[in-house]
1. Comparing P, Q, where is distance in nm of label points 7 Å out along Cα→Cβ at positions 159 and 175 highest?
2. For FRET efficiency 1/(1 + (r/R0)^6) of positions 15 and 63 (r between Cβ atoms, R0 = 25 Å, to 0.05), the calculated result is 0.80, so let me know which of P, Q that is.
3. Work out the source of -15500 here, i.e. which of P, Q gives that when helix-only ellipticity at 222 nm (-39500 (n - 2.57) for each DSSP H run of 4 or more, over all residues; to 500) is computed.
4. One of P, Q was used to calculate Cα extents along the principal axes in Å, giving 67, 43, 36; which?
5. Taking distance in nm of label points 7 Å out along Cα→Cβ at positions 31 and 127 from the coordinates of each of P, Q, which one would give 0.7?
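A short reminder: the numbers here are calculations on the coordinates, not readings from a lab. This structure is a prediction, so every number in the text was calculated from the model and none was measured. Cβ atoms are built from the backbone, for glycine too; each structure is taken alone.
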Structure P
């Protein structure tokens, strides 16, 4: 069994994923890499399994349909984390640097009812590209730095700013998704990660970003952050309460302000 991670349940899932992808793509497979929290070191029982599959070229319709079935079978297996896979299939040429004209690629999101589909990978995907290049865990294939050009701090700030503008800022006025306490905690921690990137031009793990914001809040950010340390510490362990919504929305507003100021 492959053991690219310290988590046996994840490793057990990677064998049928790798074998299935290799069986379908053959020589058109370049590499399979773990990104996200498995790469940055803050994976836990609530995490998804972020996977980047690099292909030689755009998938054929036959390969796409076969991979759709593969992911359905993995989810149906009932293996732990099988329904938590978030995977993108990106051709080698499109992965090297962001190209708005070549940004539609197959992707599956986490969830038992999700299917592989063609979606746009927006500018904010630059963050995933940075993590894959700098910390990606090789399941099979060459070192990811040979496939991805260096990502500049300016590119990271721009990508994060776009994500804030198109996904998070509208949620401030329409916060229904934040009624779910788990997603609310995810939002609070994500704000810290984006604030960190806006200020430093780099990417940090969830715990590192939260602690950076808490430690440097009074120095670089709004004094409001000084009274939010308890909420942020609880968000890290997904222990937010129903009465935390207004505080999380306030943190989101601050993040929007920081993006307008720094990006």
Structure Q
């Protein structure tokens, strides 16, 4: 049983990241190790449940070598499990419960990679000092209220139709995933967040609870209930806070009456 407390786990994570940095620094053909998320610029939010996200940047022509031979990681500590989850990287779990997600890029590839600003854990003296700053800006989400409401309403409508057809799995996807995602985007587009936690430009749901704690009950109704209760909670919320299309609201309400009569 793992009895490591939060402070000890954070210390282990930081130590492991430094160990990986040292391993990279002493391995030929490496150029930089970039820490991302809580392993990068946002290290103040690292906790016992954080993983280590990073990019390894290598010289042109050596990417495949570092993907096929993970000794630069396995020599650091015992690895319990790993698998190649993308063309560029792996997910890897050390035996002491340090979980890593990483990608390997050659220098000329990094300009096309999608990532939030990171932190240089180590870099070769010959590489640019701004390497941890992405060349690409994250895509700007569509924050138009009419668009988000339309997507949310139609996701509920399609989901309830799937439910009535007997496609309960598909219904849950449309209502408790797609529609809830639109709700999160809608709230982010219309309400100011609280707290100092940094939003994730790639995942609107990340740290949502910290930014909008007053919506805790709504989130619980949407994510910890069944599809029908979620649909009702979504419809009640947008009806009381926004001006959803009356035709779509009526269609959804008719579906709900039909379902509740079964």
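1. Evaluating distance in nm of label points 7 Å out along Cα→Cβ at positions 159 and 175 on every structure, the highest lands on P.
2. Among P, Q, the structure yielding 0.80 for FRET efficiency 1/(1 + (r/R0)^6) of positions 15 and 63 (r between Cβ atoms, R0 = 25 Å, to 0.05) is P.
3. P
4. Q
5. Q
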